[in-house]
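The following blocks contain the structures, represented as structure tokens.
Values quoted throughout were computed directly from the atomic coordinates according to the rules given, and no laboratory measurement underlies them. Just so it is clear, the structure is predicted and the values come from calculations on it, not from any experiment. Cβ atoms are built from the backbone, for glycine too; each structure is taken alone.
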Structure 1
Amino acid sequence: MAKLYFYYSAMNAGKTTKLLQSNFNYRERNMDTIPYTYEFDNRFGVPKISSRIGISADAVLFNKNTNIYDDVLARKNPRTSCILVDEAQFLTKNQVSDLCRVVDELGIPVLTYGLRSDFLGEPFEGSLYLLLWADELVEVKTVCHCGRKATMNAKFDANKNIVRAGEQIDIGGNEKYVSLCRKHYREGNIGS
């Protein structure tokens, strides 16, 4: 029975690496996948899903206007066994609904990977509806500099001060963001 999965965490927990491992596992067994990633994040080359540890895979790009259900219908074949979505926090409510339809109407499992919240501690639209509608929620854990579980994404400036205002979407990596426990996030302590 197909399900909609949401693998969520703070930044740098290995979500993309897990997605790429799942993609490899399906393809190794001669099953097709359709991997998606958000078009705005082009740091690693377009159109690719790339992990910080150096592995990558070709991907289909989505943006706010993509009808994912129709796109899956156009791309799927009899061997399509899984849909994978990286940067799932950038999905819209309608796109999460599309993924539910892929599972419920087409019988294809959907594995989504994304951040639970932004650098202000607010939910992303895609994450919110995945948390509400996914069949399976899986937390991918990472740690704060103190060793506690990191649940917050902190954005910092050139002086290593936490940024507490700004646009929700500002693509970046370790040069701009750090994962923290709630205590250190509130204190503004990003570590060394």
Structure 2
Amino acid sequence: MKSFGPRDWVLPQLVTIIGTYDKDGKANAMNAAWAGQWDQHEIMISMGDHATTKNLNETGEFTVAFATVDTLVASDFVGIVSAKNDPEKMQKTGWKAEKAPHVNAPVFDVFPMTLECRIKHKYDESETGYYIVAEIVNVLCKEEFLAADGKPDVEKLSLITFDPVHLGYIRLGERVGNAFKDGKQLK
């Protein structure tokens, strides 16, 4: 087995789009790959020094959308271009924003599923950013992405994951098993 030393290669890595409003109510978005489920109703995100971080300091509320094959180009764009340097960045994506029903943050029209979140805790806060743990207040999903049982159909979402090894994006695939069931075969 080849050794690579410590790397940021935890797989798969979500491609999340963090939506916030600035102090003037202007919608902003950034791509954040270092995020994950923290607890049953909480998410954790590593935030650097971004316009989004400043917005989070103002409101403490945000949305998290999951990038898809269809949103890949604009999702990558909001990760490489800062609103600090390009105030017209959101117009270039073509995304339309509306206010989320439960938090003071934008929901972008192109994403099939969005979480509404509120910061609960900040950790290791410094001039370069911080880690946040946020409560998931609500989950929104477009009806055309629901399964027969009325819940989101993850296969229909066409989600992408970040490949930190080769700096790419990979489409998540098909269902291959049943959680909390298939392992019972070994009992």
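For mean count of other Cβ atoms within 10 Å over residues 7-14, which of 1, 2 scores largest?
By mean count of other Cβ atoms within 10 Å over residues 7-14, the leading structure of 1, 2 is 1.
Match the computed value 3.6 of distance in nm of label points 7 Å out along Cα→Cβ at positions 47 and 151 to one of the structures 1, 2, and report its label. Can you show the working numbers first?
Numbers: 1: 3.6; 2: 3.0.
This value belongs to structure 1.
Supply the structure label, taken from 1, 2, corresponding to distance in nm of label points 7 Å out along Cα→Cβ at positions 87 and 167 with the calculated value 3.1.
On the way: 1: 1.3; 2: 3.1.
Working through the options, I get structure 2.
Using helix-only ellipticity at 222 nm (-39500 (n - 2.57) for each DSSP H run of 4 or more, over all residues; to 500) as the calculated read-out, with -3500 as its value, let me know the right label among 1, 2.
On the way: 1: -8000; 2: -3500.
It traces back to 2.
Out of 1, 2, which one gives 13.1 for Kirkwood radius over Cα pairs in Å, for residues 23-102 alone as computed from the coordinates? Can you show the working numbers first?
Values: 1: 13.1; 2: 13.7.
So the calculation was done on 1.
Can you tell which of 1, 2 yields 0.90 when FRET efficiency 1/(1 + (r/R0)^6) of positions 55 and 159 (r between Cβ atoms, R0 = 35 Å, to 0.05) is derived from it?
On the way: 1: 0.55; 2: 0.90.
For FRET efficiency 1/(1 + (r/R0)^6) of positions 55 and 159 (r between Cβ atoms, R0 = 35 Å, to 0.05), the value 0.90 is produced by structure 2.
If you rank structures 1, 2 by mean count of other Cβ atoms within 10 Å over residues 15-22, which sits at the top with the largest value?
Details: 1: 20.4; 2: 24.1.
With respect to mean count of other Cβ atoms within 10 Å over residues 15-22, the highest-scoring structure among 1, 2 is 2.
As an exercise: mean count of other Cβ atoms within 10 Å over residues 119-126, calculated from one structure in 1, 2, equals 12.5. Which structure is it?
Details: 1: 17.9; 2: 12.5.
Label of the source structure: 2.
From 1, 2, which structure was relative contact order in percent (Cα under 8 Å, 6 or more apart) = 27 calculated on?
Only one of 1, 2 returns 27 for relative contact order in percent (Cα under 8 Å, 6 or more apart), namely 1.
For the read-out Cα extents along the principal axes in Å, a value of 57, 45, 31 was computed from one structure; give its label from 1, 2. Before the final figure, lay out the partial values.
On the way: 1: 52, 31, 27; 2: 57, 45, 31.
Computing Cα extents along the principal axes in Å on every structure in 1, 2 gives 57, 45, 31 only for 2.
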